[in-house]
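Presented below are the structures under discussion, each in the form of structure tokens.
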Structure P
Amino acid sequence: MTSGSANGAGRLTAAEGLAPIEAAMRAPLDRIAIAGPGADDLRDFYGMVRYHLGWADANFAPAMMPTGKRLRPLLLLRCAIACGGDPVAAAPAAAAIELLHNFTLVHDDVQDESAYRHHRETIWHRWGAAAAINVGDALYAIAHDALYALAEPPANLSPARVLTLARDFDRMALRIVEGQHLDLSQEGEWGGGEARYLEMIAGKTAAIMDFAARAGATIAGADDATIAACGEFGLTLGLAFQIRDDMLGIWGAQGVTGKPAADDIRRRKQSLPIVALDERADDATRAALRRFYAGEPPLDEAAVAAIIGLLDRHEIADYCQSRADEYHARTRLALDQLAARGATVDGLRDYLALLEGRAH
């Protein structure tokens, strides 16, 4: 392991974490040369990329707009620090994680027909689905460009180690796409229940957090057992994260989440609350739920209110919270394993506490 540079007990302030991530995210975009007869169109294209990332307004003027919390790259940096690594050296991999995550978001917005993200219009809603697909594809390529910077100072990883991480990165990306396919293929269908749901989110959501945690430990030079414990931390945290996300998709406040309350129901999304209700309810309730979910979205407000009533009657919010708590308990066990192996886990405990209490 190398010596870390975080302040006190492996902790990382937001500024310390985000500054190298943002710099490493911008670097591959800043390297792109735009010239020739199509230069104006390409400037608009990369303006859309920057708009999605929160670096430009809708007219493509530089701006600092609302973005995600960069949770996945921060997880990578915290795992690197916990294993004695330098967060600045790990920043290219953290940037790659965030850029890849944003590739999935742009495409998800098209597939889900989501009009807003972070209180701003989504790419497809403002400029069309074709443009959004291209923006997502660009983010996928730019993510790899960021990752390959691990072979350069200050990380200076060997080409063999960068190749190993890149292969794992692509396998993780495939797991995300598999999870998205399972999610889309379930729309309008019933069956598979919670087991299928968990398999879906293990790919769609948890795979990237699993990779982020393992990559941070790998870049820090951790041994295989420590890397595996970091992966368990990321995987179980990711599963709990998606369950919490599903709860917020129904019971979250629009002013906090940036999306209309109960929007997942309105779009007939089969998130965990709906899957759990279908599995746990009596025959009459199950039949009513499936009638509401038949046909094309969106549901009207009366139907949304009726479904929320069914969820409340069967205490589904409490059930979903109990499932999230189970995964958080496994996350704490992984932290104990890391501490026993000499990792500095205070920063990871802070990270877990942040995600447990999140409202968006």
Structure Q
Amino acid sequence: MLHQEVMATGPRQFLERTSHDGPFHFFCPSALNARVAAFAAGFRGQVTFAVKANPAEHVILQLWGQGVTAFDVASVDEITLVSRLCPQAALHYHNPVRSRAEIAAAVAAGVVSWSVDDPAELDKLVAGGAAGQIAVRFALPVDGASYNFGEKFGTSPELAARLLTHVAQAGLQPALTFHVGTQCAQPSAWATYIRTASDIARQAGVQLASLNVGGGFASGRDGSVVDHQGVFDAIDQAASAFDVPPAMVCEPGRGLVADAFAYAVRVKGRRGDAVYINDGIYGGLSELPSIGVPALRVIRAGGTAAARRRPMTVWGPTCDSLDRLPGTLDLPEDLIEGDWILFSAMGAYVTGVSTRFNGYGAWETIPVLTLE
């Protein structure tokens, strides 16, 4: 729940004064606005938002208010959510596998763009009356991301060309899409995909309605300030591989919202170098085992923790022994019960992912002026 009546200067001010244990999800609206503005200025095309990254209503409404008018939706529930909040939004249903019932619901909702990576899925779309653009998703063995999105979705360039031909023959608008993988640090990954996309379009003999360069735009999980201009420049330069460059689309999730949030958990107890906190992998920290621990700092009400640090094992609050943060965390050697651990870049894959296992995992969202 977003507490509109609370507007603290920053997490430290709030945590030093609160009488509650949290956890707390701190949201900086101005940081989100700044990231949207950076995409609008740097990316030469349509910026959509991948709703799965953060389906919070206040986030979707703020993005809409800042000029994001198209949303990448991956389920009928996400379609319903966006349609209710932003009835005029363009819906891009880019989950490549759908049931026939899901297709029918999406057609009724007016979805304007779809993705496919398999002939049978294309047949289902055509039979179900899908209209608009059909973006064929392809995958390449390109490094640079935290984990590979091509393992689950994305066909070969050869099959992509055949699918594009079938899309055109069906009277639909042929397009291409790809995803370089989450938290991608290599602008060259986008360039490689775009050059391959131009080859696929030539092989198919079609003019693309659009090329969706996906997500994968990194957040500042290491505490750094992220600048995506290098990726935008690489995309612009690679687009020259087309004789007639198609309209460009991107669908960032993490890259838009992650750096506008931080997440605070409280130390419940310490036993030597074992630390117990009040949320873990079943709650707001669910992504840490798969993508690693982001930059963190310790906040102590009424004092300052020691600068000297040591590695500690950090356990979540549930009775499950799997509820442990990966590896060890370097924490102040005098860490005590009641200290706060504040994780950076926590706006993606917290909302919508957390469970309530053992009764834990509920947090309050606190708007702040700054995350410093």
Top of P, Q by distance in nm of label points 7 Å out along Cα→Cβ at positions 19 and 195, largest first: Q
Identity of the structure behind 4.4 (criterion: distance in nm of label points 7 Å out along Cα→Cβ at positions 99 and 275, calculated), options P, Q: Q
Structures P, Q, by distance in nm of label points 7 Å out along Cα→Cβ at positions 51 and 339: label with the highest value: P
Computed 2.0 for distance in nm of label points 7 Å out along Cα→Cβ at positions 251 and 347 - originating structure among P, Q: Q
Which of P, Q yields 24 [relative contact order in percent (Cα under 8 Å, 6 or more apart), calculated]: Q
Label whose coordinates, when mean count of other Cβ atoms within 10 Å over residues 43-50 is calculated, return 17.6 (choices P, Q): P
Given -22500 for helix-only ellipticity at 222 nm (-39500 (n - 2.57) for each DSSP H run of 4 or more, over all residues; to 500), calculated: source structure among P, Q: P
Structure from which 12.9 was derived, mean count of other Cβ atoms within 10 Å over residues 27-34, options P, Q: P
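Values in this text are rule-based calculations from the coordinates and carry no lab data. Every value quoted in this text rests on a predicted model; they were computed, and no experiment measured them. Cβ atoms are built from the backbone, for glycine too; each structure is taken alone.
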